[in-house]
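A.B. asks: The following blocks contain the structures, represented as structure tokens.
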Structure P
Amino acid sequence: MKAQEALQAIKEKPLAPLYLILGTESYLQNRIKQAFMERLQLEKDDLDFVYFDLEQDPLNLVVAEAQTPSLFSIEDKRLIIAENPLFLTAEKKSNVIEQDLTDFLTYLAAPAESGVVVIIAPYEKLDERKKVSKLLKKQATIIDVQPLKEQEVQRYVRQTFESAQIQLERSAFETFMQLTEMDLTKAMQEVKKLLLYGATGAPLTKEIILQLVPQSLENNIFELTENVLAGNADKALRIYDDLHLQGEETIKINAILIGQVRLLLQTKILMKAGYQQANIAQTLKVHPYRVKLAMQQAKKYAEKQLMVLFDELVENDYLVKTGQMDKEFLFQLFVLKTAK
């Protein structure tokens, strides 16, 4: 079920013994965790609440806690939240314990009613070839917290402002969504600040949004890339100087710029192969809004131009890291040369 449906069900319907929260949208993950806490009237230090990180904690402890009777919960149920079940995926990672699945597989055959086990899998998908993944998906109530589509994010954020009776000009809303990159988690982090400002009764204008919502480093680099490619050397160098004043290192700026040009190049190639926005985002594992901007930008430039730019940035990175050239001089030279 979708997150909004799940929030309503957690509030109003009998709780299931086992839930699987699958997806990468951290804001929705946290909303759902909080909904379980509120339903069972639990705080983090209550004896009937237990948390595990399954990259470090043994899985059999989750089973043991799920089978332990409640002491004080109003519904005679304990809440066990277990995050990061990497063993359900095909991903490999160092410094992660190897889980013994024996007790967990036995538990999955008949989940104990004394506990509400919430497994939070912050991944795009599970490895369906694994027996444990198949059985978990069969037995658990699954809650989908994958990133929302662009229109869904806008609707969710707009409804949040409307519910708080905050006035928001159209241009202000559009600017806000651009600054937060159509990312629900980023947007909702900034919404708290804007709700406090809006509570004074003052309307939220575009100018106020620009003052209160910081532009991310990635957004600044996107603007820098755009000006470099468009030949606007003065504007590009002003952005670069501003980033320096904010404490950003030239090597870091160059590294993100390499990533941005790589994204443009990959997007250009995939567009030529007939890929659409959703396919490109899935293939490159990049947020759909970033892909949308990359598609708009990639159309303006030839593939060869992007390849030359990428090669030069990588070469500059090597020259700086090996101490052959001054990093600031080399970056400024690159901007001026490319702008020509």
Structure Q
Amino acid sequence: MSTTYTCKRQANVFLNKDGERIFIMNEVTYDSNVFPHTPGIHVFHIGDLKSTMEKIFSYAADVEGGMLVSPNGRLTPEGYIKSWIECIKRPYFYDPEQPLDFEFYRLYPDIKKGFIEAVEERGTPKTVLNHYDLAIKFHAYSSIPKTFSNDGCPYVGESTITGYMPDKCHETPPPHPTHFIRLDDKYEPYYIQMDENGVGISAPVWPYRAIGHYIASLYEQEFSHPGSYKACIASFRDFLKTLPETNPGNVLCVVKPIESSDDEYMAKRKRELIDEYGNGSFDLDSVPSDKRYFIFNGPVRFTLKNTSDWMAHSYGSRQPVQVQESLFL
């Protein structure tokens, strides 16, 4: 699996026709499986402040999982977030009246064709200002001209437009309330996020996935409590490390029913599990330890039979954080 190395980050800003700040995120990277390792700069996001912050925290989650690293190997999600926030505090100038670059190559031909046709159909001058929204829609970020060299050196000065300037916050908010259970396995423990009734709302994931999703969820908190992500991420890591293992005998497993929308592989997996364990529920401790990996990574839902002891180890209040189920299930 390829790893992306991030070497430098830079940001631009301009005002759209409504006077709203639009940020352009530029990053110098190279991929581990592409030789020679030649860093190059690319635009990977353009949008308003909220979407920009969301993208920063989303990519920081990839740092936690090791998909995004630095050449010196010392990059942390907290450090990545901090470096980007510094960039959008003092972004560089950008002229939105410059023409789009239609010679870009980082796009599938059909999508590129659709983007160009959409620009043509609009009938306005083919500038960034007039069509950046279409670049967002088609993910045609390569069409946005860059104002930095491939090593990240700017060709322009800092913008006179005020960047992200948060008020100082001296109060750290409580971590996002959530509930997890821990189920140990041969290599690493698995964590399942539960609702307040002890019903699983995520599939079992390894620690880096649980932490990564939590990091991605913190972007909105940055606006109300700037800088609080540092303490919250550290606290959540400690929570997972110290969470005691849940008794497998207290965990009910239910194979998800076969549905018409299932592809051939998924339907086969469900049939195999139903043949072995039945349509009803079964205790996790009835599954041999060397087979639990297939349960943890299969189409199975998990529920606690008794939540009284588990509640003593809950993280935060009894109101679970909202999760995007597709990220886990």
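A.B. asks: Identify the structure, out of P, Q, from whose coordinates mean count of other Cβ atoms within 10 Å over residues 42-49 was calculated to give 18.4.
C.D. replies: Values: P: 13.8; Q: 18.4.
Computing mean count of other Cβ atoms within 10 Å over residues 42-49 on every structure in P, Q gives 18.4 only for Q.
A.B. asks: I would also like to ask the following. State the single structure among P, Q that was used to calculate FRET efficiency 1/(1 + (r/R0)^6) of positions 34 and 162 (r between Cβ atoms, R0 = 25 Å, to 0.05), giving 0.10. Let's see the in-between values first.
C.D. replies: Values: P: 0.70; Q: 0.10.
The correct label is Q.
A.B. asks: For Cα extents along the principal axes in Å, the calculated result is 72, 52, 39, so let me know which of P, Q that is.
C.D. replies: Of the options listed, only P reproduces it.
A.B. asks: Which of P, Q yields -18000 for helix-only ellipticity at 222 nm (-39500 (n - 2.57) for each DSSP H run of 4 or more, over all residues; to 500), as computed? Walk me through the numbers before you get to the answer.
C.D. replies: Working: P: -18000; Q: -9500.
That value comes from structure P.
A.B. asks: Among P, Q, considering only distance in nm of label points 7 Å out along Cα→Cβ at positions 26 and 146, which has the greatest calculated value?
C.D. replies: On the way: P: 2.1; Q: 0.8.
Of structures P, Q, the maximum of distance in nm of label points 7 Å out along Cα→Cβ at positions 26 and 146 occurs in P.
Only the coordinates and a few stated rules stand behind these numbers; no lab work does. Just so we're clear, the structure is a prediction, and the values are computed from it rather than from any experiment. Cβ atoms are built from the backbone, for glycine too; each structure is taken alone.
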